[in-house]
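Once you scroll down, you'll see the structures, which are given as structure tokens.
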Structure I
Amino acid sequence: MHGQGGQTMSDKPLPTDLELTALDPVFREHPHDRLDRLRSEDPVYNLDAAVGRLLLTRFEDMRAVLADRSLSKDPRKVPDTPRRLALMADMPQAFEPSMLHLDDPDHKRLRGLVSQAFNQRSVDAWRARIRAIAKALLDALADRGSFDVIGEYAAPLPITVIAEMLGVDPGDMRQFKRWSDAQAHIFNPARSPEETAELRAAGQGLNDYFTRAIDARRGRRGDDLISMLVAAEEAGDRLSAGEIIVTCNLLLIAGNLTTTDLIGNSVLALLRHSDQRAKLCVHPELMPNAVEEMLRYDPPVVQVHRFALEGREVAGRKVHAGQEMVCSLLAAGHDPARHSNPHGFDIERADTTHLAFGGGAHYCLGAPLARAEAQIAIAALFERFPRLQLDPQHAVEHKRVPVFNGLEALWVHAA
């Protein structure tokens, strides 16, 4: 039984808002202990009574919310709360009107301008280049007895791919990666003063970089994404230079950090489940299904949200206009009502349905690219290092950053 505000009648209260984020050390390493309890005791849980943020932990509830196009992604459309105002004042770029925080018709307009670069045909054309990038990174690790999969492989691969797609000069790649890495703190309310300074400097650096790149493309076009967006702007396609910059920043984060986490989480899952790794080595054709299972089992994004613009009911709970519904993507893939043995990892699972890429109008634009990069990167890593194993000298720790679900580092022995 539970009482007002999601209070359980047992001696142990339900977890608080912060106890359901990566800022909490227990949740960071063992999230499903708490998410399973919420799904059982209070599946539409009031995270914050003052604000009215609701956390959903059942798969079907979340699927319905994400598919409902009457719900909003735009925080400007709901009444401001002290919490949201504080976040916006601290880091306004996290709330800039990008595709991530826009509703139609603006969302549809911006998405339509870049979607062609991320469709299946375009991504398939990049597969050979992704393999070449993976090979070069692995070549550099060939003589290493031990290395960090995240820092030396899973992070540089997707940043190199998205940078090349954007048309970043190879000579700028090192600085570009530093800026990109600093962007990981954009959703972290517990940033240190140093991390906040790094984030602000990175944001300014990227804005200045993209401004210069836009100016350069006006004089000479390439076949990159920035050239494509500049051409759309000059063709009068209702696209401003500011929107180009915001879109490039979004693509950088979405096309980099989340794919790094997907690759890292996948490698860890295979190293911890040697039977599944052995099966994949014998049957490489299972890789596409294996990546879907990885997305279900340990998705790179913790949660996504929607706002109610009018009163409604969700899973038997009344939701008021302006309330935020937070969908736990971590919980969605482990709902026993959807998946048998939900905490098990099985690359041959018949039903790998997941919500790792969201749903509805905001279904992840880069899903085909993320899948391709993960499939190629994981296969190449284990082909090069067939006896790869975890390095016991280094503990496996998850990042202390809310929203993203990934590893600080993943140290391995190559033989």
Structure II
Amino acid sequence: MSLPEGPATTSILIVDDDEVVREFMSATLEDAGFNVATAADGETALKLCIENPPDLVIADVLMPGMDGFQLCQELRQRPETGYIPILVATGLDDVPSIVKAFDVGATDFINKPIKWIILNYRVQYMLRTSRVAQELRENQVRLVSAKEAAESANRAKNEFLANMSHELRTPLNAVIGFSNVMHQQMFGPMPDKYLEYSKVIEESGTHLLTIINSILDLARAEAGRLTLNEQEVEIADVVAFCEKIVRVMAQRADVAFVPDIDEGLPHVFADPTKLQQILINLLSNAIKFTPPSGTVTLTIGLDADGDLMFRIEDTGIGIPADKIELALAPFGQVDSRLARKYDGVGLGLPLTKILVELHGGKLEIDSEVDAGTIVTVRIPRERMRAQEAVRVPGRATVAPAQDRFDWALARS
């Protein structure tokens, strides 16, 4: 016996060794519009389910050969029948039997003698629930497939950006280098207009190279290939390097730059180039979005928890609170009109956040429109150690209080 092919209604398989029960149950469910097939034992029922899985199985427990418990186990172990709803119908109403039925995979339990009206509604409920569960499973498969496709596309994008950025940097370096040679008039004097043009070429090429490097860093970060070249770093040296660059930018923008650096700061175990990149990105952003006659303040010191804190405060245009998350997303623009006015592609803050987090730190933004922005970077105290001042004839130096960072030792 086999289940009907292509049933016009929902298919149900009744499994019971009692022919009278099978007949009554079949009549009741057929009257309700279901397409019903029957089996007198578990072996026959399993074969029917494998050949043509029904929408629901109603199974007795006590049957010769394979009983209802074993049938449940077999159905649940096969992928084609693993999710068929199973209603166990039996005269066993003791708690251990009920518990065992659910343990082996039964979906629901109904006692004999069966109330036929209740059976009809119980079956309809189980079928509705099964359809919802099936839709959820199908949606999950689609979501997993979409996620894998998105991840694959993202990997392809990162590889493309990395390759493209690498290929673009080589000719750009030549453009920047030769335009600098021309501007310096190394091979003879040039007309003033050509000098001006060569300077524009150099500055534009340098700006484009900065963008390409940022894209490359973001691609590496998303691919997990952006690493730190960690070493002992003196904060004063990092600040001095950044200050030279930032002061020129501030002067051009007619913005006051005010550094406030605590003395005697501990050395940090970090990537000095990445630290410089963090500070320059944040300070240049602050200067760019601060109107003329405004102020950008850089404060560096230890916070109450002993973490190293960089605080960049400006009197600029500010960021709406609901746009801060967007500003931290790659290529995110708080306002496209600002991008045109202030010349940016939305890479500085996202890349800075990544670099801070690579050091185990945190970046926080507090901003108010037309009142300015405060960006706080915290580098964990585990990356620092105290220094002992040592007097050297003719000058003062700082010597380490211990041979190596405890933090570095913990990582080795």
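Readers should treat all values here as calculations from the given coordinates under stated rules, not as data from a laboratory. Nothing here was measured: the structure is a model prediction, and the numbers come from that model. Cβ atoms are built from the backbone, for glycine too; each structure is taken alone.
What to note about this one:
- Distance in nm of label points 7 Å out along Cα→Cβ at positions 186 and 218 - structure with the largest value, from I, II: II
- Structure (I, II) behind the derived value 25, 59, 16, 0 of P(r) over Cα pairs in 20 Å bins from 0, in percent: I
- Distance in nm of label points 7 Å out along Cα→Cβ at positions 58 and 234 derived as 8.8 - corresponding label from I, II: II
- Structures compared: I, II; top value of distance in nm of label points 7 Å out along Cα→Cβ at positions 138 and 194, i.e. the largest, recorded for II.
- The maximum of relative contact order in percent (Cα under 8 Å, 6 or more apart) over structures I, II, that is, the highest value, falls on I.
- Structure from which -17000 was derived, helix-only ellipticity at 222 nm (-39500 (n - 2.57) for each DSSP H run of 4 or more, over all residues; to 500), options I, II: II
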